[in-house]
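Structures for review follow.
Any read-out appearing in this document is the output of simple, stated calculations on the displayed coordinates, not a laboratory observation. Every value quoted in this text rests on a predicted model; they were computed, and no experiment measured them. Cβ atoms are built from the backbone, for glycine too; each structure is taken alone.
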Structure 1
Amino acid sequence: MRRLCTAMIAVALLATFFPASVLGQEPAKLSFWSWRTEDKWVYDRMIRLFQQRNPGIKIEFIPFRAPEYATILSTGLTAGRGPDIIHLRAYGGLETFAAPGFIAPLDFEQVPELKRFPLQTIAGARSRKDGRIYGVPFATQTLVIFYNKKIFAQHNLTVPKTWEQFITVMRTLKDKGVVPLANGGKEGWTLEVLSGVIAPNFYGGTTFFEAVTRGQTTFRESAYTGALAKMLELRPYMPTGFMGVDYATMQQMFINEQAAMFIGGSWEIGFFKAQNKNLDFGVFPGPTERADQIPWVSSYADGNYGINAKTANMEAALKFIRFTATLEFGQMFTDLLAQMSAVPGVVVKNPQLQQVQAMNRKATPYIMLVGFRWQAPTGSTLLQSALQGMMAGTLTPAQVGEEVTRGLSSWVDAFRGR
């Protein structure tokens with residue numbers, strides 16, 4: 001009996017001081033799929049920290065090209081395979097995989113850290129079908145205007161607050177031989193972003209968002225189409241042949257200081273700095289009609305970390321998911337990527353991101369992503385195509401509103417017959 005007790009104590013001590021693999025047990029191996037190829041170095045670093053504290057778990061981060069990711073993930077999950085940990089889109093993008101039961105629901109007992117997240121952030125991780133939460137939100141994004149401080153200083157320009165001042169700044173830059181805006185229209189999603197920066201201050205921000213998502217109005221509303229018309233005033237200040245300018249070219253024009261401004265999202269901050277360490281830039285919100293107005297900025301939850309419902313390592317996957325909801329994880333994410341982590345309590349140190357944080361005091365939902373990407377055709381698909389027509393001169397703003405409303409009426413009941 002004494003020998004048996006001694007042996008049991010020895011085994012307990014081994015389990016305490018040595019990893020499972022040393023004792024002959026294979027570690028739980030998890031795969032983590034993502035579309036964030038450019039962030040791999042950060043995720044690898046955070047995974048190493050997790051593994052040091054959880055030696056019985058090994059995680060491999062596998063990113064795919066963003067345009068191909070949804071198809072690859074859908075194919076894998078439909079075939080009953082796919083990753084253990086899934087980088088998920090938010091809102092309707094999450095619903096695509098939650099509704100068929102591909103991803104495991106999470107509750108506050110499994111992931112108690114979720115109780116600290118704001119409801120508006122959790123909304124991007126919640127299924128409309130059953131109201132359950134399916135992921136830990138990973139970031140929030142805000143749509144803004146970037147400007148080159150050196151170019152502004154060279155031409156004695158100050159950051160515009162009103163639309164009239166914005167047009168004056170662009171006209172001055174163009175007269176001096178400087179391309180005012182790097183933005184193009186080859187990819188429709190960049191025009192949707194452009195509308196997300198410019199339009200809210202003219203259609204009424206959250207007031208209109210709530211009215212249109214409740215079915216009290218449609219996108220034919222003159223306040224909305226009039227806001228889109230403001231985008232047409234930007235065309236003279238965009239690059240020559242702007243409808244052929246793609247996203248990568250837009251980025252490079254701003255990074256290489258060939259254009260004074262870039263209309264985009266807060267996710268660009270870290271990328272711009274990484275590409276040109278000497279680039280001195282700031283951010284400002286879309287201009288308002290009057291100087292006494294506080295500007296709206298479009299914002300949204302960017303995505304979530306979820307778990308494959310068929311994972312063979314649910315306990316290990318939950319441990320990692322809980323780690324992604326911690327302040328430590330969120331702080332590393334923000335510090336290393338210069339993006340706003342969705343984890344509450346993160347301290348923002350990057351100066352441009354601090355500006356964005358201040359702007360979010362008057363944030364409005366990024367309208368199509370938050371409100372109308374829940375079924376096909378999505379509001380974003382309809383708007384992007386129509387905006388390309390508008391900016392190319394083949395559609396009027398009123399026709400854009402008509403096309404979007406008519407397309408959405410196939411699944412938005414309130415739009416039918418209106």
Structure 2
Amino acid sequence: MRKMHLAAYLKTGPTASYASAWRHPSAPLHDIWEPERYEHLARCLEEARFDAGFFADGLGLPDIYKNTYADYIGRGGQASLLDPMTVLPLMARVTRHLGLGNTISTTFNQPYHIARSLGSLDLLSKGRAAWNVVTSATDYEARNCGMDGVPPKDDRYARADDVLEACYKLWDCWDEDALVLDRESGVFADASKIRYANHVGPYVRTRGPMSIPRSPQGRPMILQAGSSPRGRECAARWADMIFCTTATKADGIAFREEMHKRLRAIGRDPTECAVMPTLSVVIGETESIAKEKAEFLDSLIDPELVMASGSQLLGVDLSTVETAEEAERAAGNQGIQGSRDRMIQVARAQGITFAQAVRKPRGLLAGTPQMIADVMEDWFKSGACDGFVLPPTVFPMTYEEFARMVTPELQKRGLLRREYAGKTLRENLANPG
């Protein structure tokens with residue numbers, strides 16, 4: 001029986017994708033710089049039988065809304081308060097199966113640095129590393145990395161293809177049995193099983209060999225969330241897991257069908273790539289408890305933070321535009337197509353304007369474990385997805401409750417693994433139990 005994949009959307013800070021959730025009394029603030037916070041998170045996700053958790057990293061403080069970062073950081077927008085590569089080894093240390101991913105931009109980084117860092121994590125975790133590939137979409141990040149602004153989208157994706165090709169060659173520099181470590185013979189490594197990468201592309205070049213041997217899964221798994229036509233082309237070519245932010249089941253079905261066409265067109269089996277929309281949940285022992293919890297969360301929301309967060313996603317000051325067309329024109333090279341699409345879908349589904357949609361916080365699915373499993377099963381069996389990406393509505397409570405209440409319900413229905421089938425992330429994606 002086909003089983004669903006689950007991934008966690010994470011931040012090294014108290015707020016993920018739901019605005020103002022850091023204000024919830026169950027959201028700890030004292031331990032952001034404590035290793036135990038991330039170790040507990042990893043254990044929760046593995047207990048809930050998630051395939052992986054990945055950190056949605058960013059390189060700076062958004063200052064798009066009203067041309068200042070005051071509202072975004074001052075009101076508690078999602079921010080990377082630590083480099084995720086410092087906490088992922090902590091999470092690897094206390095788990096055996098959970099995939100561990102980080103977001104790294106191909107626009108601002110050289111392939112050798114990317115391949116070396118992720119290759120090291122892959123070895124330390126015994127084959128559980130993943131790379132959420134992004135091209136970055138905001139000028140403030142570009143300025144932090146020595147550029148005046150982000151290049152046009154097509155150029156960014158062309159460079160991404162080049163960087164990925166280079167990283168793959170670097171990860172292939174070592175055969176899996178190249179490291180000998182034979183004291184008696186004095187052979188440390190078989191040099192005949194190590195080679196140069198010799199990649200010379202239109203954007204990057206790297207010679208190799210890399211100093212990092214091959215990991216048990218060969219290379220880190222690739223996560224990607226491109227939603228523009230060029231982004232979908234990139235995802236179809238490289239991704240093992242594709243994330244999307246479709247607002248309705250119909251939109252999810254259309255997106256997955258379109259991605260399957262792209263995968264087949266380049267000779268890939270669609271079953272090799274999991275399509276996973278985001279889902280934000282509020283879990284209650286009864287429906288009324290769940291609704292009350294959701295209403296309390298809504299009461300904490302700061303409307304200015306919603307606008308500042310939306311501005312960061314769309315790459316435009318939302319206080320100055322009213323329509324999707326205006327937002328796209330004003331964004332220029334900035335902005336995430338998937339976020340713009342989701343807001344358009346919300347407006348259409350709810351019969352409201354784009355300006356009203358961008359002022360709404362991310363939608364929540366509030367219900368009992370059975371109700372939440374019903375929706376997940378419906379989307380999954382209807383062909384809208386191969387699983388879900390779940391941000392923490394309240395960290396870490398969302399994952400604790402999911403592991404305790406929703407995971408057993410999904411397992412009872414035969415929709416989610418009871419135990420991990422493999423040791424590496426590659427094995428567990430190929431065989432979800």
Structure 3
Amino acid sequence: MSDAKISNYSEIGPLNTVIIHQPGPEMENMTPETAHEVLYDDILTLDLALKEHAQLSGVLKKVTKNVFEFSGLLADVLEDSKVKLDLLQDVCSLHGHNELVDDLMAFDAKDLSAQLFQGTLLKKNTLERYLSPSRHAIPPLPNAFFTRDAVMCVYDKPIIGSMAHRVRLTEALLLKSIFNNHPMLKGQGFHLDGTQRQSEELTIEGGDLLVIRDDLLVIGYSERTSARAIDRLAGKLSLGRENLDIVVVELPKIRATIHLDMIFTMLDVDTVMNFPPLITGAGKCKAFHISCTNGKINYINEYSGLPKALRNFGLELNFVNCGGDNPFSQEREQWTSGANFFTFAPGHIIGYKHNKATMEALDQAGFAIIDANDIISGAQAMPAGKAAVAMDGSELSRGGGGCRCMTMPVHREAVDW
């Protein structure tokens with residue numbers, strides 16, 4: 001492994017280091033009745049999810065230097081007995097089961113990492129526990145393969161997510177321990193540690209935070225990211241800077257738009273993927289420009305939409321439509337994460353092939369469409385021009401996210417704007 005020092009100054013810079021997580025037994029630790037408890041609309045089939053996720057990891061291993069596995073990084077830091085004890089005390093305390101610390105300490109590092117993802121069953125040894133509808137003392141983490149949400153690398157430091165739902169707080173604790181202790185990642189400190197929040201009104205998740213340039217962020221004000229958290233980030237991220245501009249997009253508080261990256265992702269220096277009804281259409285979301293200097297907000301302006309706000313910063317963008325030009329297809333394909341692309345170099349992206357109208361729109365916008373298996377096998381290399389890698393994802397998308405959700409960039413090269 002090469003040095004994984006944190007450096008993330010854009011959404012599109014050539015990728016050097018990324019964190020992903022292969023779905024595991026945690027995906028099967030739910031029923032249709034309990035799926036909503038872990039933020040799922042339905043249960044997923046693990047075998048199918050694994051085959052699809054293998055395409056994502058296979059492509060990434062072909063196009064970048066370091067592809068870190070979340071569970072592997074966790075196992076590494078759990079080799080240290082003090083780190084192990086501190087983390088277990090935090091996790092068990094979070095869920096009100098401090099009595100499990102000693103039992104879990106007996107696991108070796110690799111097995112404990114797996115256990116933390118798949119969950120720990122609740123011993124039904126009291127009447128209260130017997131009558132409890134919960135199967136787990138420490139819940140499984142079926143959302144953990146969406147590595148984007150619980151940690152965000154911005155500039156030279158991470159932000160540990162302040163998760164909107166309790167069921168995802170464990171993920172933030174695990175990632176905090178990794179970024180505090182793993183030799184490849186530690187040493188930077190945090191812009192913000194969401195696990196230490198003092199208020200339920202302060203929530204921030206990575207699907208809502210897009211680093212456009214060194215001096216420009218776009219953040220979704222959503223059901224998962226609060227106005228108070230955006231204010232806090234404006235202060236933290238602008239410290240020591242003469243100017244930082246933040247464009248805030250006010251999202252509808254509905255299931256289809258839990259995060260900004262479900263309706264808007266950067267594909268190249270001049271091209272974005274968007275869900276037209278909320279970004280470019282008549283019902284587009286309002287946008288707000290926050291001007292910051294050295295930890296303070298100078299002023300806030302309101303815009304009729306994100307495109308107009310971004311033009312104010314010299315970004316004349318080409319908008320590719322999720323679902324193409326047909327409103328019916330747009331609605332269907334946005335629901336199946338058709339706007340959620342991951343960019344691993346300028347103009348080089350990966351997304352779900354089942355969103356056919358979206359792939360056709362990319363083809364018309366000049367992107368060569370390449371099958372993920374051809375990249376993995378070496379039958380085809382990434383071309384010099386724009387290209388979209390199409391991977392299977394019908395099962396993964398039922399979890400509520402796409403390729404950007406499943407990737408957490410740690411290090412990108414700079415982009416010449």
For distance in nm of label points 7 Å out along Cα→Cβ at positions 58 and 98, which of the structures 1, 2, 3 scores highest?
-> 3
Assign the value 2, 11, 21, 24, 20, 15, 6, 1, 0, calculated as P(r) over Cα pairs in 5 Å bins from 0, in percent, for residues 146-273 alone, to the correct structure from 1, 2, 3.
-> 3
Can you tell which of 1, 2, 3 yields 1.14 when Rg/Rh (Cα atoms, Kirkwood Rh), for residues 242-329 alone is derived from it?
-> 1
Structure responsible for 92, 54, 37, with Cα extents along the principal axes in Å calculated and labels 1, 2, 3 on offer = 1
